[in-house]
Structure I
C-alpha cells in the first residue's frame, strides 16, 4: 500500500473507533449489570436435570450474561457447588465467552447484521453440542 492509502485507512479506522466508543461503554455497563443482577442461587431453581434442557438453559443464560473466560470458571465452580449439572455448566461457560447477545448491536454495526446473527446462532448451537460432547467424553456426568 502507498503512504497516502495507509493514511486514509488509518483515518477511517480512527473515525470508526471513535464512533464505537459509546457503544463499547454501553456494552460494558450492560455486562456489569447482567452479572450483578442475577444471583447464583437463581440458577439452582431453573435446571431440571435433563441433559438437553439443562444444556439449552445453560447456553441461554450464558448468552445473556456474557463475560470474560476467567469469570466463567469462578461462576462455573459456584454452580457446581450448588448442584448444577456439568452439561448446564459447560454450555453456560462456552456460550458465556462465544455468544454475545449484549454486544450484538456493536457487532452488527461493525460487521453487518447478517454476520452477527449467523455467528451468534452458530455459536449458540455449538455451545450446546460442545457441552454434551465434553461431558460425555469426560465420563463425569453429575
Structure II
C-alpha cells in the first residue's frame, strides 16, 4: 500500500507525530478540531495497514506497532534478526534489519546516511555525528524503540 503523503490527512498526522496538538493544527489551518481528529483517525488506519502489509510482505513477525509515530518493530522470520519498519515523509515506507554492514564498501553509503539523518530529524531525535551508517542506525533505532 502506498501512502498518500501529499494529502492533508498525512500533513495532520505528521503534525501530531511532531507533537503539535490537534487544536493547534485546527487553529493554524482554520478548521475544526473534530475535522483534524477525524482526518488523523483515517490516516492512522492507513498507516497501520501499510505497516502491517509491509511486515507481511517481508515475513516480519510483529512485536509492536506505534501508529502515532509510524513505527513497527518485529523479527524477520527468514533471517532471524530484529527488523524495524518506519514511515518517513521524505523516504516513504522503509524496512531496516539489525545487521553489521561493511558500510565503507557499500554503494548505498551516502543514501543510508541521508536517510538516517532525515528520519532522525523527522522524529526530532538528535544523533551523534559519525561517518558510520551502521553506528548511526544502531543509535537511531535504539532511540526509536524507546518511542515505540
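Highest-scoring entry among I, II, by distance in nm of label points 7 Å out along Cα→Cβ at positions 8 and 32, is I.
Each of I, II could give helix-only ellipticity at 222 nm (-39500 (n - 2.57) for each DSSP H run of 4 or more, over all residues; to 500), but the derived value -27500 comes from I.
One of I, II was used to calculate mean count of other Cβ atoms within 10 Å over residues 16-23, giving 14.5; which?
Working: I: 11.1; II: 14.5.
Matching structure: II.
Determine which structure produced the value 3.6 for distance in nm of label points 7 Å out along Cα→Cβ at positions 72 and 104, calculated from the coordinates; the candidates are I, II. This figure was derived from II. Where does the value 1.5 come from, among I, II, when distance in nm of label points 7 Å out along Cα→Cβ at positions 56 and 88 is the thing being computed? Going label by label, the one that fits is I.
Where does the value 2.7 come from, among I, II, when distance in nm of label points 7 Å out along Cα→Cβ at positions 112 and 128 is the thing being computed?
Going through each structure in turn, the value belongs to I.
Identify the structure, out of I, II, from whose coordinates relative contact order in percent (Cα under 8 Å, 6 or more apart) was calculated to give 25. Only structure I yields this read-out.
All of the numbers you see were taken from the coordinates with simple rules; none came from a lab. All of these numbers come straight from a predicted model, not from anything done at the bench. Cβ atoms are built from the backbone, for glycine too; each structure is taken alone.
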